Structure P
Amino acid sequence: MNSPRLLRRCLIAAFSAVLAASAFTGPAQAAPQAAEATVFSDTFDGPAGAAVNSSRWQIETGDNVNNHERQYYTAGANNAALDGQGHLVITARRENPSNYQCWYGRCEYTSARLNTSGKFTAQYGHVEARMKIPRGQGMWPAFWMLGNDIGQIGWPASGEIDVMENVGFEPSTVHGTIHGPGYSGSDGIGAAYSLPNGQAFADAFHTYAVDWAPDSITWSVDGNVYQRRTPADLGGRSWAFNKPFFLILNLAVGGYWPGDPDGSTSFPQQLVVDSVTVTTGSDSGSGGSGRPITGLAGKCVDVAAANSANGTPVQLYDCNGTEAQKWTVGSDGTLRALGKCLDVVERGTADGSKVQLWDCNGGANQKWTVTAAHDIVNPQADKCLDVTDNNSANGSRLQIWSCSGNANQKWTVG
């Protein structure tokens, strides 16, 4: 899709004033740490020239008139490929070998943009990327997130969290920003972080992160916190960030904010990504590290074959300590394993509706309440998580059923 960051960079002075007013004062401190479980990780291992893992990322194509960017985003591994040394390299080139057409005519540049839409969503946690950014006038690398409901409600109502953006004319500075209804584009709310002594971010790898909890987002670079945002910063406007978001990596060329490349800009330029990781912990509203959920015959709630694909059955199985049996209980009402949510198939509410693993989407069929009586209840259906036919054999499917108090509906978390 084209970027929804519409015209956001027209008023540079106004945007800079917002950033300056919002920055932390006093010495930076390391971001708080909590017991964590990794729900998404890509370290980009693979042979040189290979495309990214299609189970984690999809490639966007086309131009972007909204920001007046100059590049055409290409498919496959043309501009986004592994380097064989554990990195993803997104390359911006001054070329147009396929006669791509852009909003301004024949495209002058190619680059790449990737996202996890339909493959992974995050809701709260520590979201980080370790990257080495490009340099030069007109370069615009970004690591950011969009609300997973953008297709239903549009931007900026969907919300946008910019973990890191850099514009080439500021080699020592990166920005973190939120956008939502009434505070989007050049009115986005954020802050800037600069390296000391004129060091350039392009000279080394740095880690860009947010720690995200209900009603709170905190930004850091290399563990140094530089801003925190809550609904109190919005002046009564709507906080759009208590729901699932997907991840985006891209390298734009030109646009309203960075300006176009000029004679000082050399090509190709590269955004080199060492890793992207999402972890959840008790401080991020996830309920802590992944824990087993035990039930009938002392067996565990298990993702069949440890398969993270959408639609994988959730079953009863001997407890074995694998990631397929490590669940986080989120303050958002979800139960998560392998980076996805426990989901009632086809949003069913009838007795016997099976449960599965699915992308977290905020649906009522992915909401659960763990009661003091050891029931796990789906409030939409007002039914309990249940072992089919009271069968304690390995592989017995789990379902929802009218709550009865029987042993096949009793569960212990942790």
Structure Q
Amino acid sequence: MQPAESTPPVHVHAAARNPGIDLLRGLAIVLVVFNHIGLRIPLKKTALADVLPTWLLSRLNYNGYEAVFVFFVISGFLIAGNALRRWGSLGQIDMRAFYARRFARIMPCLLALVGVLSVLHLLGVQDYTITRAGQSLPRAIVAALGLHLNWYEGQTGYLPGNWDVLWSLSIEEVFYLAFPVVCLLTRRRRVLVPMLALLALSMPWTHAALSGNEIWQEKAYLPGMSAIAIGVLGALLASRWQAPPRTLTLLAWLGPIGLVAVMLDGAVLWHLLHDGYLLVLTLSTLCLVLVSQQRQSHGAGRPVRGLGWLRSWGRLSYEIYLSHMFVVFAVVRLFRLSGADQRLGFLWYLLALPLCWLLGAAVERWLSTPCERWLRHRLAKSGYIDTTAFNAAGESGATP
């Protein structure tokens, strides 16, 4: 195999948005929102339990953690795929440009969120005040901006909900801090791929090894990074492989079957595989991502009619993820103050969901996109990046 540096860089525009991947990402962010509402207004305690089985309602409410792992796989696939298109190989990745792009995409919303949460804490607003012993606002800020909020929660306990969502961002961005360095040091695929495969396959063991601390087990770096590594491996595979039609059909069946098995009957899979069920989840996600990418590359990636609303959730997934807890807290607070019948609690989902989308769309329109454009322009003037194909493929990936 030739060294990676011998492959000429590919200076092309980033790929257009993939409707299949946006759809999958939209489903994941809706499950996250359902999870955070469901912890406070469980669907199984509403009138829906009269017409739907309680196990189904519970699965709708309690797949938020699994949804984040879906985001991790998509993130690895998109960001590695975009790097391959820009530089021809991961061994030729431009470290400065890579970091500059990540900074422009992630930091505006992150800084804004931390600033708003800090003000709400100082004002003593309920649901936003850090009160747990051993925790403080300065330390939470350092953990959020220092990309170790997951570790901080594992040591001190859960932070208020709006801070808590940043655990996955810590995992993702630490991975991407190391990613270009590892790519440049290894250079060759035959070195990089086994390392990524080892990280990916370690997921069940690294997850199980932390069972003594529930928070840390859920939010530790290595299991999440394993999911991102699976996405990166998928991007490397997709860059060299055109799936035969029968293989594509097989992947199109295996992906949904695996996801449905995890999302709707995770207890059975847990009984059979224990922590290995996460591999079923992430590999099933990769199957669907590969199918979406292959179909788009063959010009067959037409959007499914009637699901544009869900794809729009996928396009706004990063903004919705960071901002949705403001809506969740407000709606739940209003639900409780109104003395509404618990059996009608499902109706409050109908209020919360469009508000989450509207807030995410407002954040995207008035904050994240303008700031990202401005930062990219400034960084381009400084010679760090070019300004072509701005955010065409939805690079934020996952954090979601």
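What to note about this one:
- Among candidates P, Q, the computation of semi-axes √(5λ) of the Cα gyration tensor in Å, for residues 93-140 alone that gave 31, 12, 6 used structure Q.
- Here mean count of other Cβ atoms within 10 Å over residues 61-68 is compared for structures P, Q. The highest value is that of Q.
- Structure from which 15.1 was derived, Kirkwood radius over Cα pairs in Å, for residues 125-220 alone, options P, Q: Q
- Of the structures P, Q, the one that -0.36, -1.20 was derived from, the read-out being log10 I(q)/I(0) by the Debye sum over Cα atoms at q = 0.07, 0.14 Å⁻¹: P
- At a computed 18 (relative contact order in percent (Cα under 8 Å, 6 or more apart)), which of P, Q: P
- Comparing Cα Rg over 2.2 N^0.38 Å, for residues 77-276 alone across structures P, Q, the highest figure is found for Q.
- Answer label among P, Q for the case where FRET efficiency 1/(1 + (r/R0)^6) of positions 133 and 149 (r between Cβ atoms, R0 = 25 Å, to 0.05), calculated from the coordinates, equals 0.90: Q
- If helix-only ellipticity at 222 nm (-39500 (n - 2.57) for each DSSP H run of 4 or more, over all residues; to 500) is computed and equals -1000, the structure in P, Q: P
Read-outs throughout are calculated quantities, based only on the coordinates presented, and are distinct from any laboratory measurement. Because the structure is predicted, anything quoted here is derived from the model rather than measured. Cβ atoms are built from the backbone, for glycine too; each structure is taken alone.
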